[in-house]
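Got some structures for you, see below.
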Structure P
Amino acid sequence: MTILLTDPFTTNITAVIGTNEGWHEVWVGLRGRLATSQQTWTGTRIKLDRTPPLLVLTNLATGTVSQPMIQLQGYSAESLMAITYDITNAAGLITNDLVVVLDRYYDTNVCEFTTNVFQAFDIRLTNGLNIITLRATDLAGNVTTTNFSFTLDYSSDTNAPVVAIYWPEDGAHICGSNFTWRGWVDDLQVDPILWTTERRI
């Protein structure tokens, strides 16, 4: 949409762009008092946006989980100015924790950043119901607030944790009386592990 302003000169210009959301072009022209004066034009693009951003989770479906810490991942279909989360559970209320925008997709068809990929890292849950409230603000100031519920229940987790060692490898030769044994375990619920070693002389 292109709007041409023909009002008398003023330093405070008002342009009526209508109610259609999206990009609008506004052109402003200046000319001297004489009818033969040269015209000078300049234009700008203005986006009307009254729709709150849509938030989509990609890695977790709301429901029952058996891990006390989750990573909440998702995306918004437009650029975000800010995104935070609150969590309410039996342990209390935490507000305005940071959600990180990890990546943005630039759409060359519309010449603007669109999809914003975000993640809330290491959200700690407690037994029972946990309500996470995501709050996102887009560049126009529209705010979306949406709730996701997760119930932490350990009764469904019946598999033993898997422990793996990545250094030193089996059969490796090392020297010294002390060394750091490195590995990983696939379950956040495990108790501290007591390692036993065999020393050969």
Structure Q
Amino acid sequence: MTGLGYKYPEDLSSMTANEVGYLRDAYFQHNQQFLLQDKDLGLVIDKLPLNIQHVPFIMVLFPGAKFILSIRHPVDVCLSCFHQDFHLNNAMRYFTDLRGCFLRYRDVMGLFERYRQELDLNVHTVCYEDLVSDLEHTAGDLFRFLEYLPREDFTRFYDANKNKVVKTPSNSQVVRPLYDSSCGKWRQYASQVEKFIPIVRPFVEQYGYSV
């Protein structure tokens, strides 16, 4: 957008249809390097979590986009971000201390909930705790939302990942079957996180969790 002379996000509604089409094409051209060239891919899932901040931009480029909101107990999310050895950059600098993790969760999820109230979003929510306790049913609901027919062996995703190079913080987890030992893990650190819980309590309640 800045290359076209616009300010982001102030000028989202000022672009012409041709300019929106140009940016949409640029998105696909960039992502072409990550796709399997010999496969006919009818579905693309962009998994970058912090794209949640750019929902209005996504809606301008892709008005028919479907959003998968993956939730987990907010305190577990904050603690997990603190435990990760992220490459330090502008986006990850918030996760260098516990309070920063909780404040960032509040700000990002608060922004998404505002988007959800003000924009006509097509959202399907996946609960992490449900996923690890009943993968087949929880994933089945998601596949129906996406109108996607999965492979019969999708529950053995870890077999397919063993021969892949996975460049995400979950690289050691996606090569093993699902496990539930991380559900409620924050309780092991209750004395360290309890003073920060009020920061995210509204989301704990909204998403059906407790502390």
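Here, each number is a calculation from the coordinates, and none is a lab measurement. Quick caveat: nothing in here was measured; it's all calculated off a predicted structure. Cβ atoms are built from the backbone, for glycine too; each structure is taken alone.
Each of P, Q could give relative contact order in percent (Cα under 8 Å, 6 or more apart), but the derived value 25 comes from Q.
If you line up P, Q by mean count of other Cβ atoms within 10 Å over residues 107-114, the top spot, with the largest value, goes to Q.
Could you tell me which structure in P, Q was used to calculate distance in nm of label points 7 Å out along Cα→Cβ at positions 67 and 155 as 2.3? For distance in nm of label points 7 Å out along Cα→Cβ at positions 67 and 155, the value 2.3 is produced by structure P. To test your reading of the models, identify which of P, Q gives 36, 30, 14 for Cα extents along the principal axes in Å, for residues 91-138 alone when calculated. This value belongs to structure Q. With respect to percent of Cα pairs over 24 Å apart, the largest value across structures P, Q is given by P. Which structure, out of P, Q, was helix-only ellipticity at 222 nm (-39500 (n - 2.57) for each DSSP H run of 4 or more, over all residues; to 500) calculated from, if the result is 0? Computed on structure P.
Could you tell me which structure in P, Q was used to calculate distance in nm of label points 7 Å out along Cα→Cβ at positions 19 and 35 as 2.6? Structure of origin is Q.
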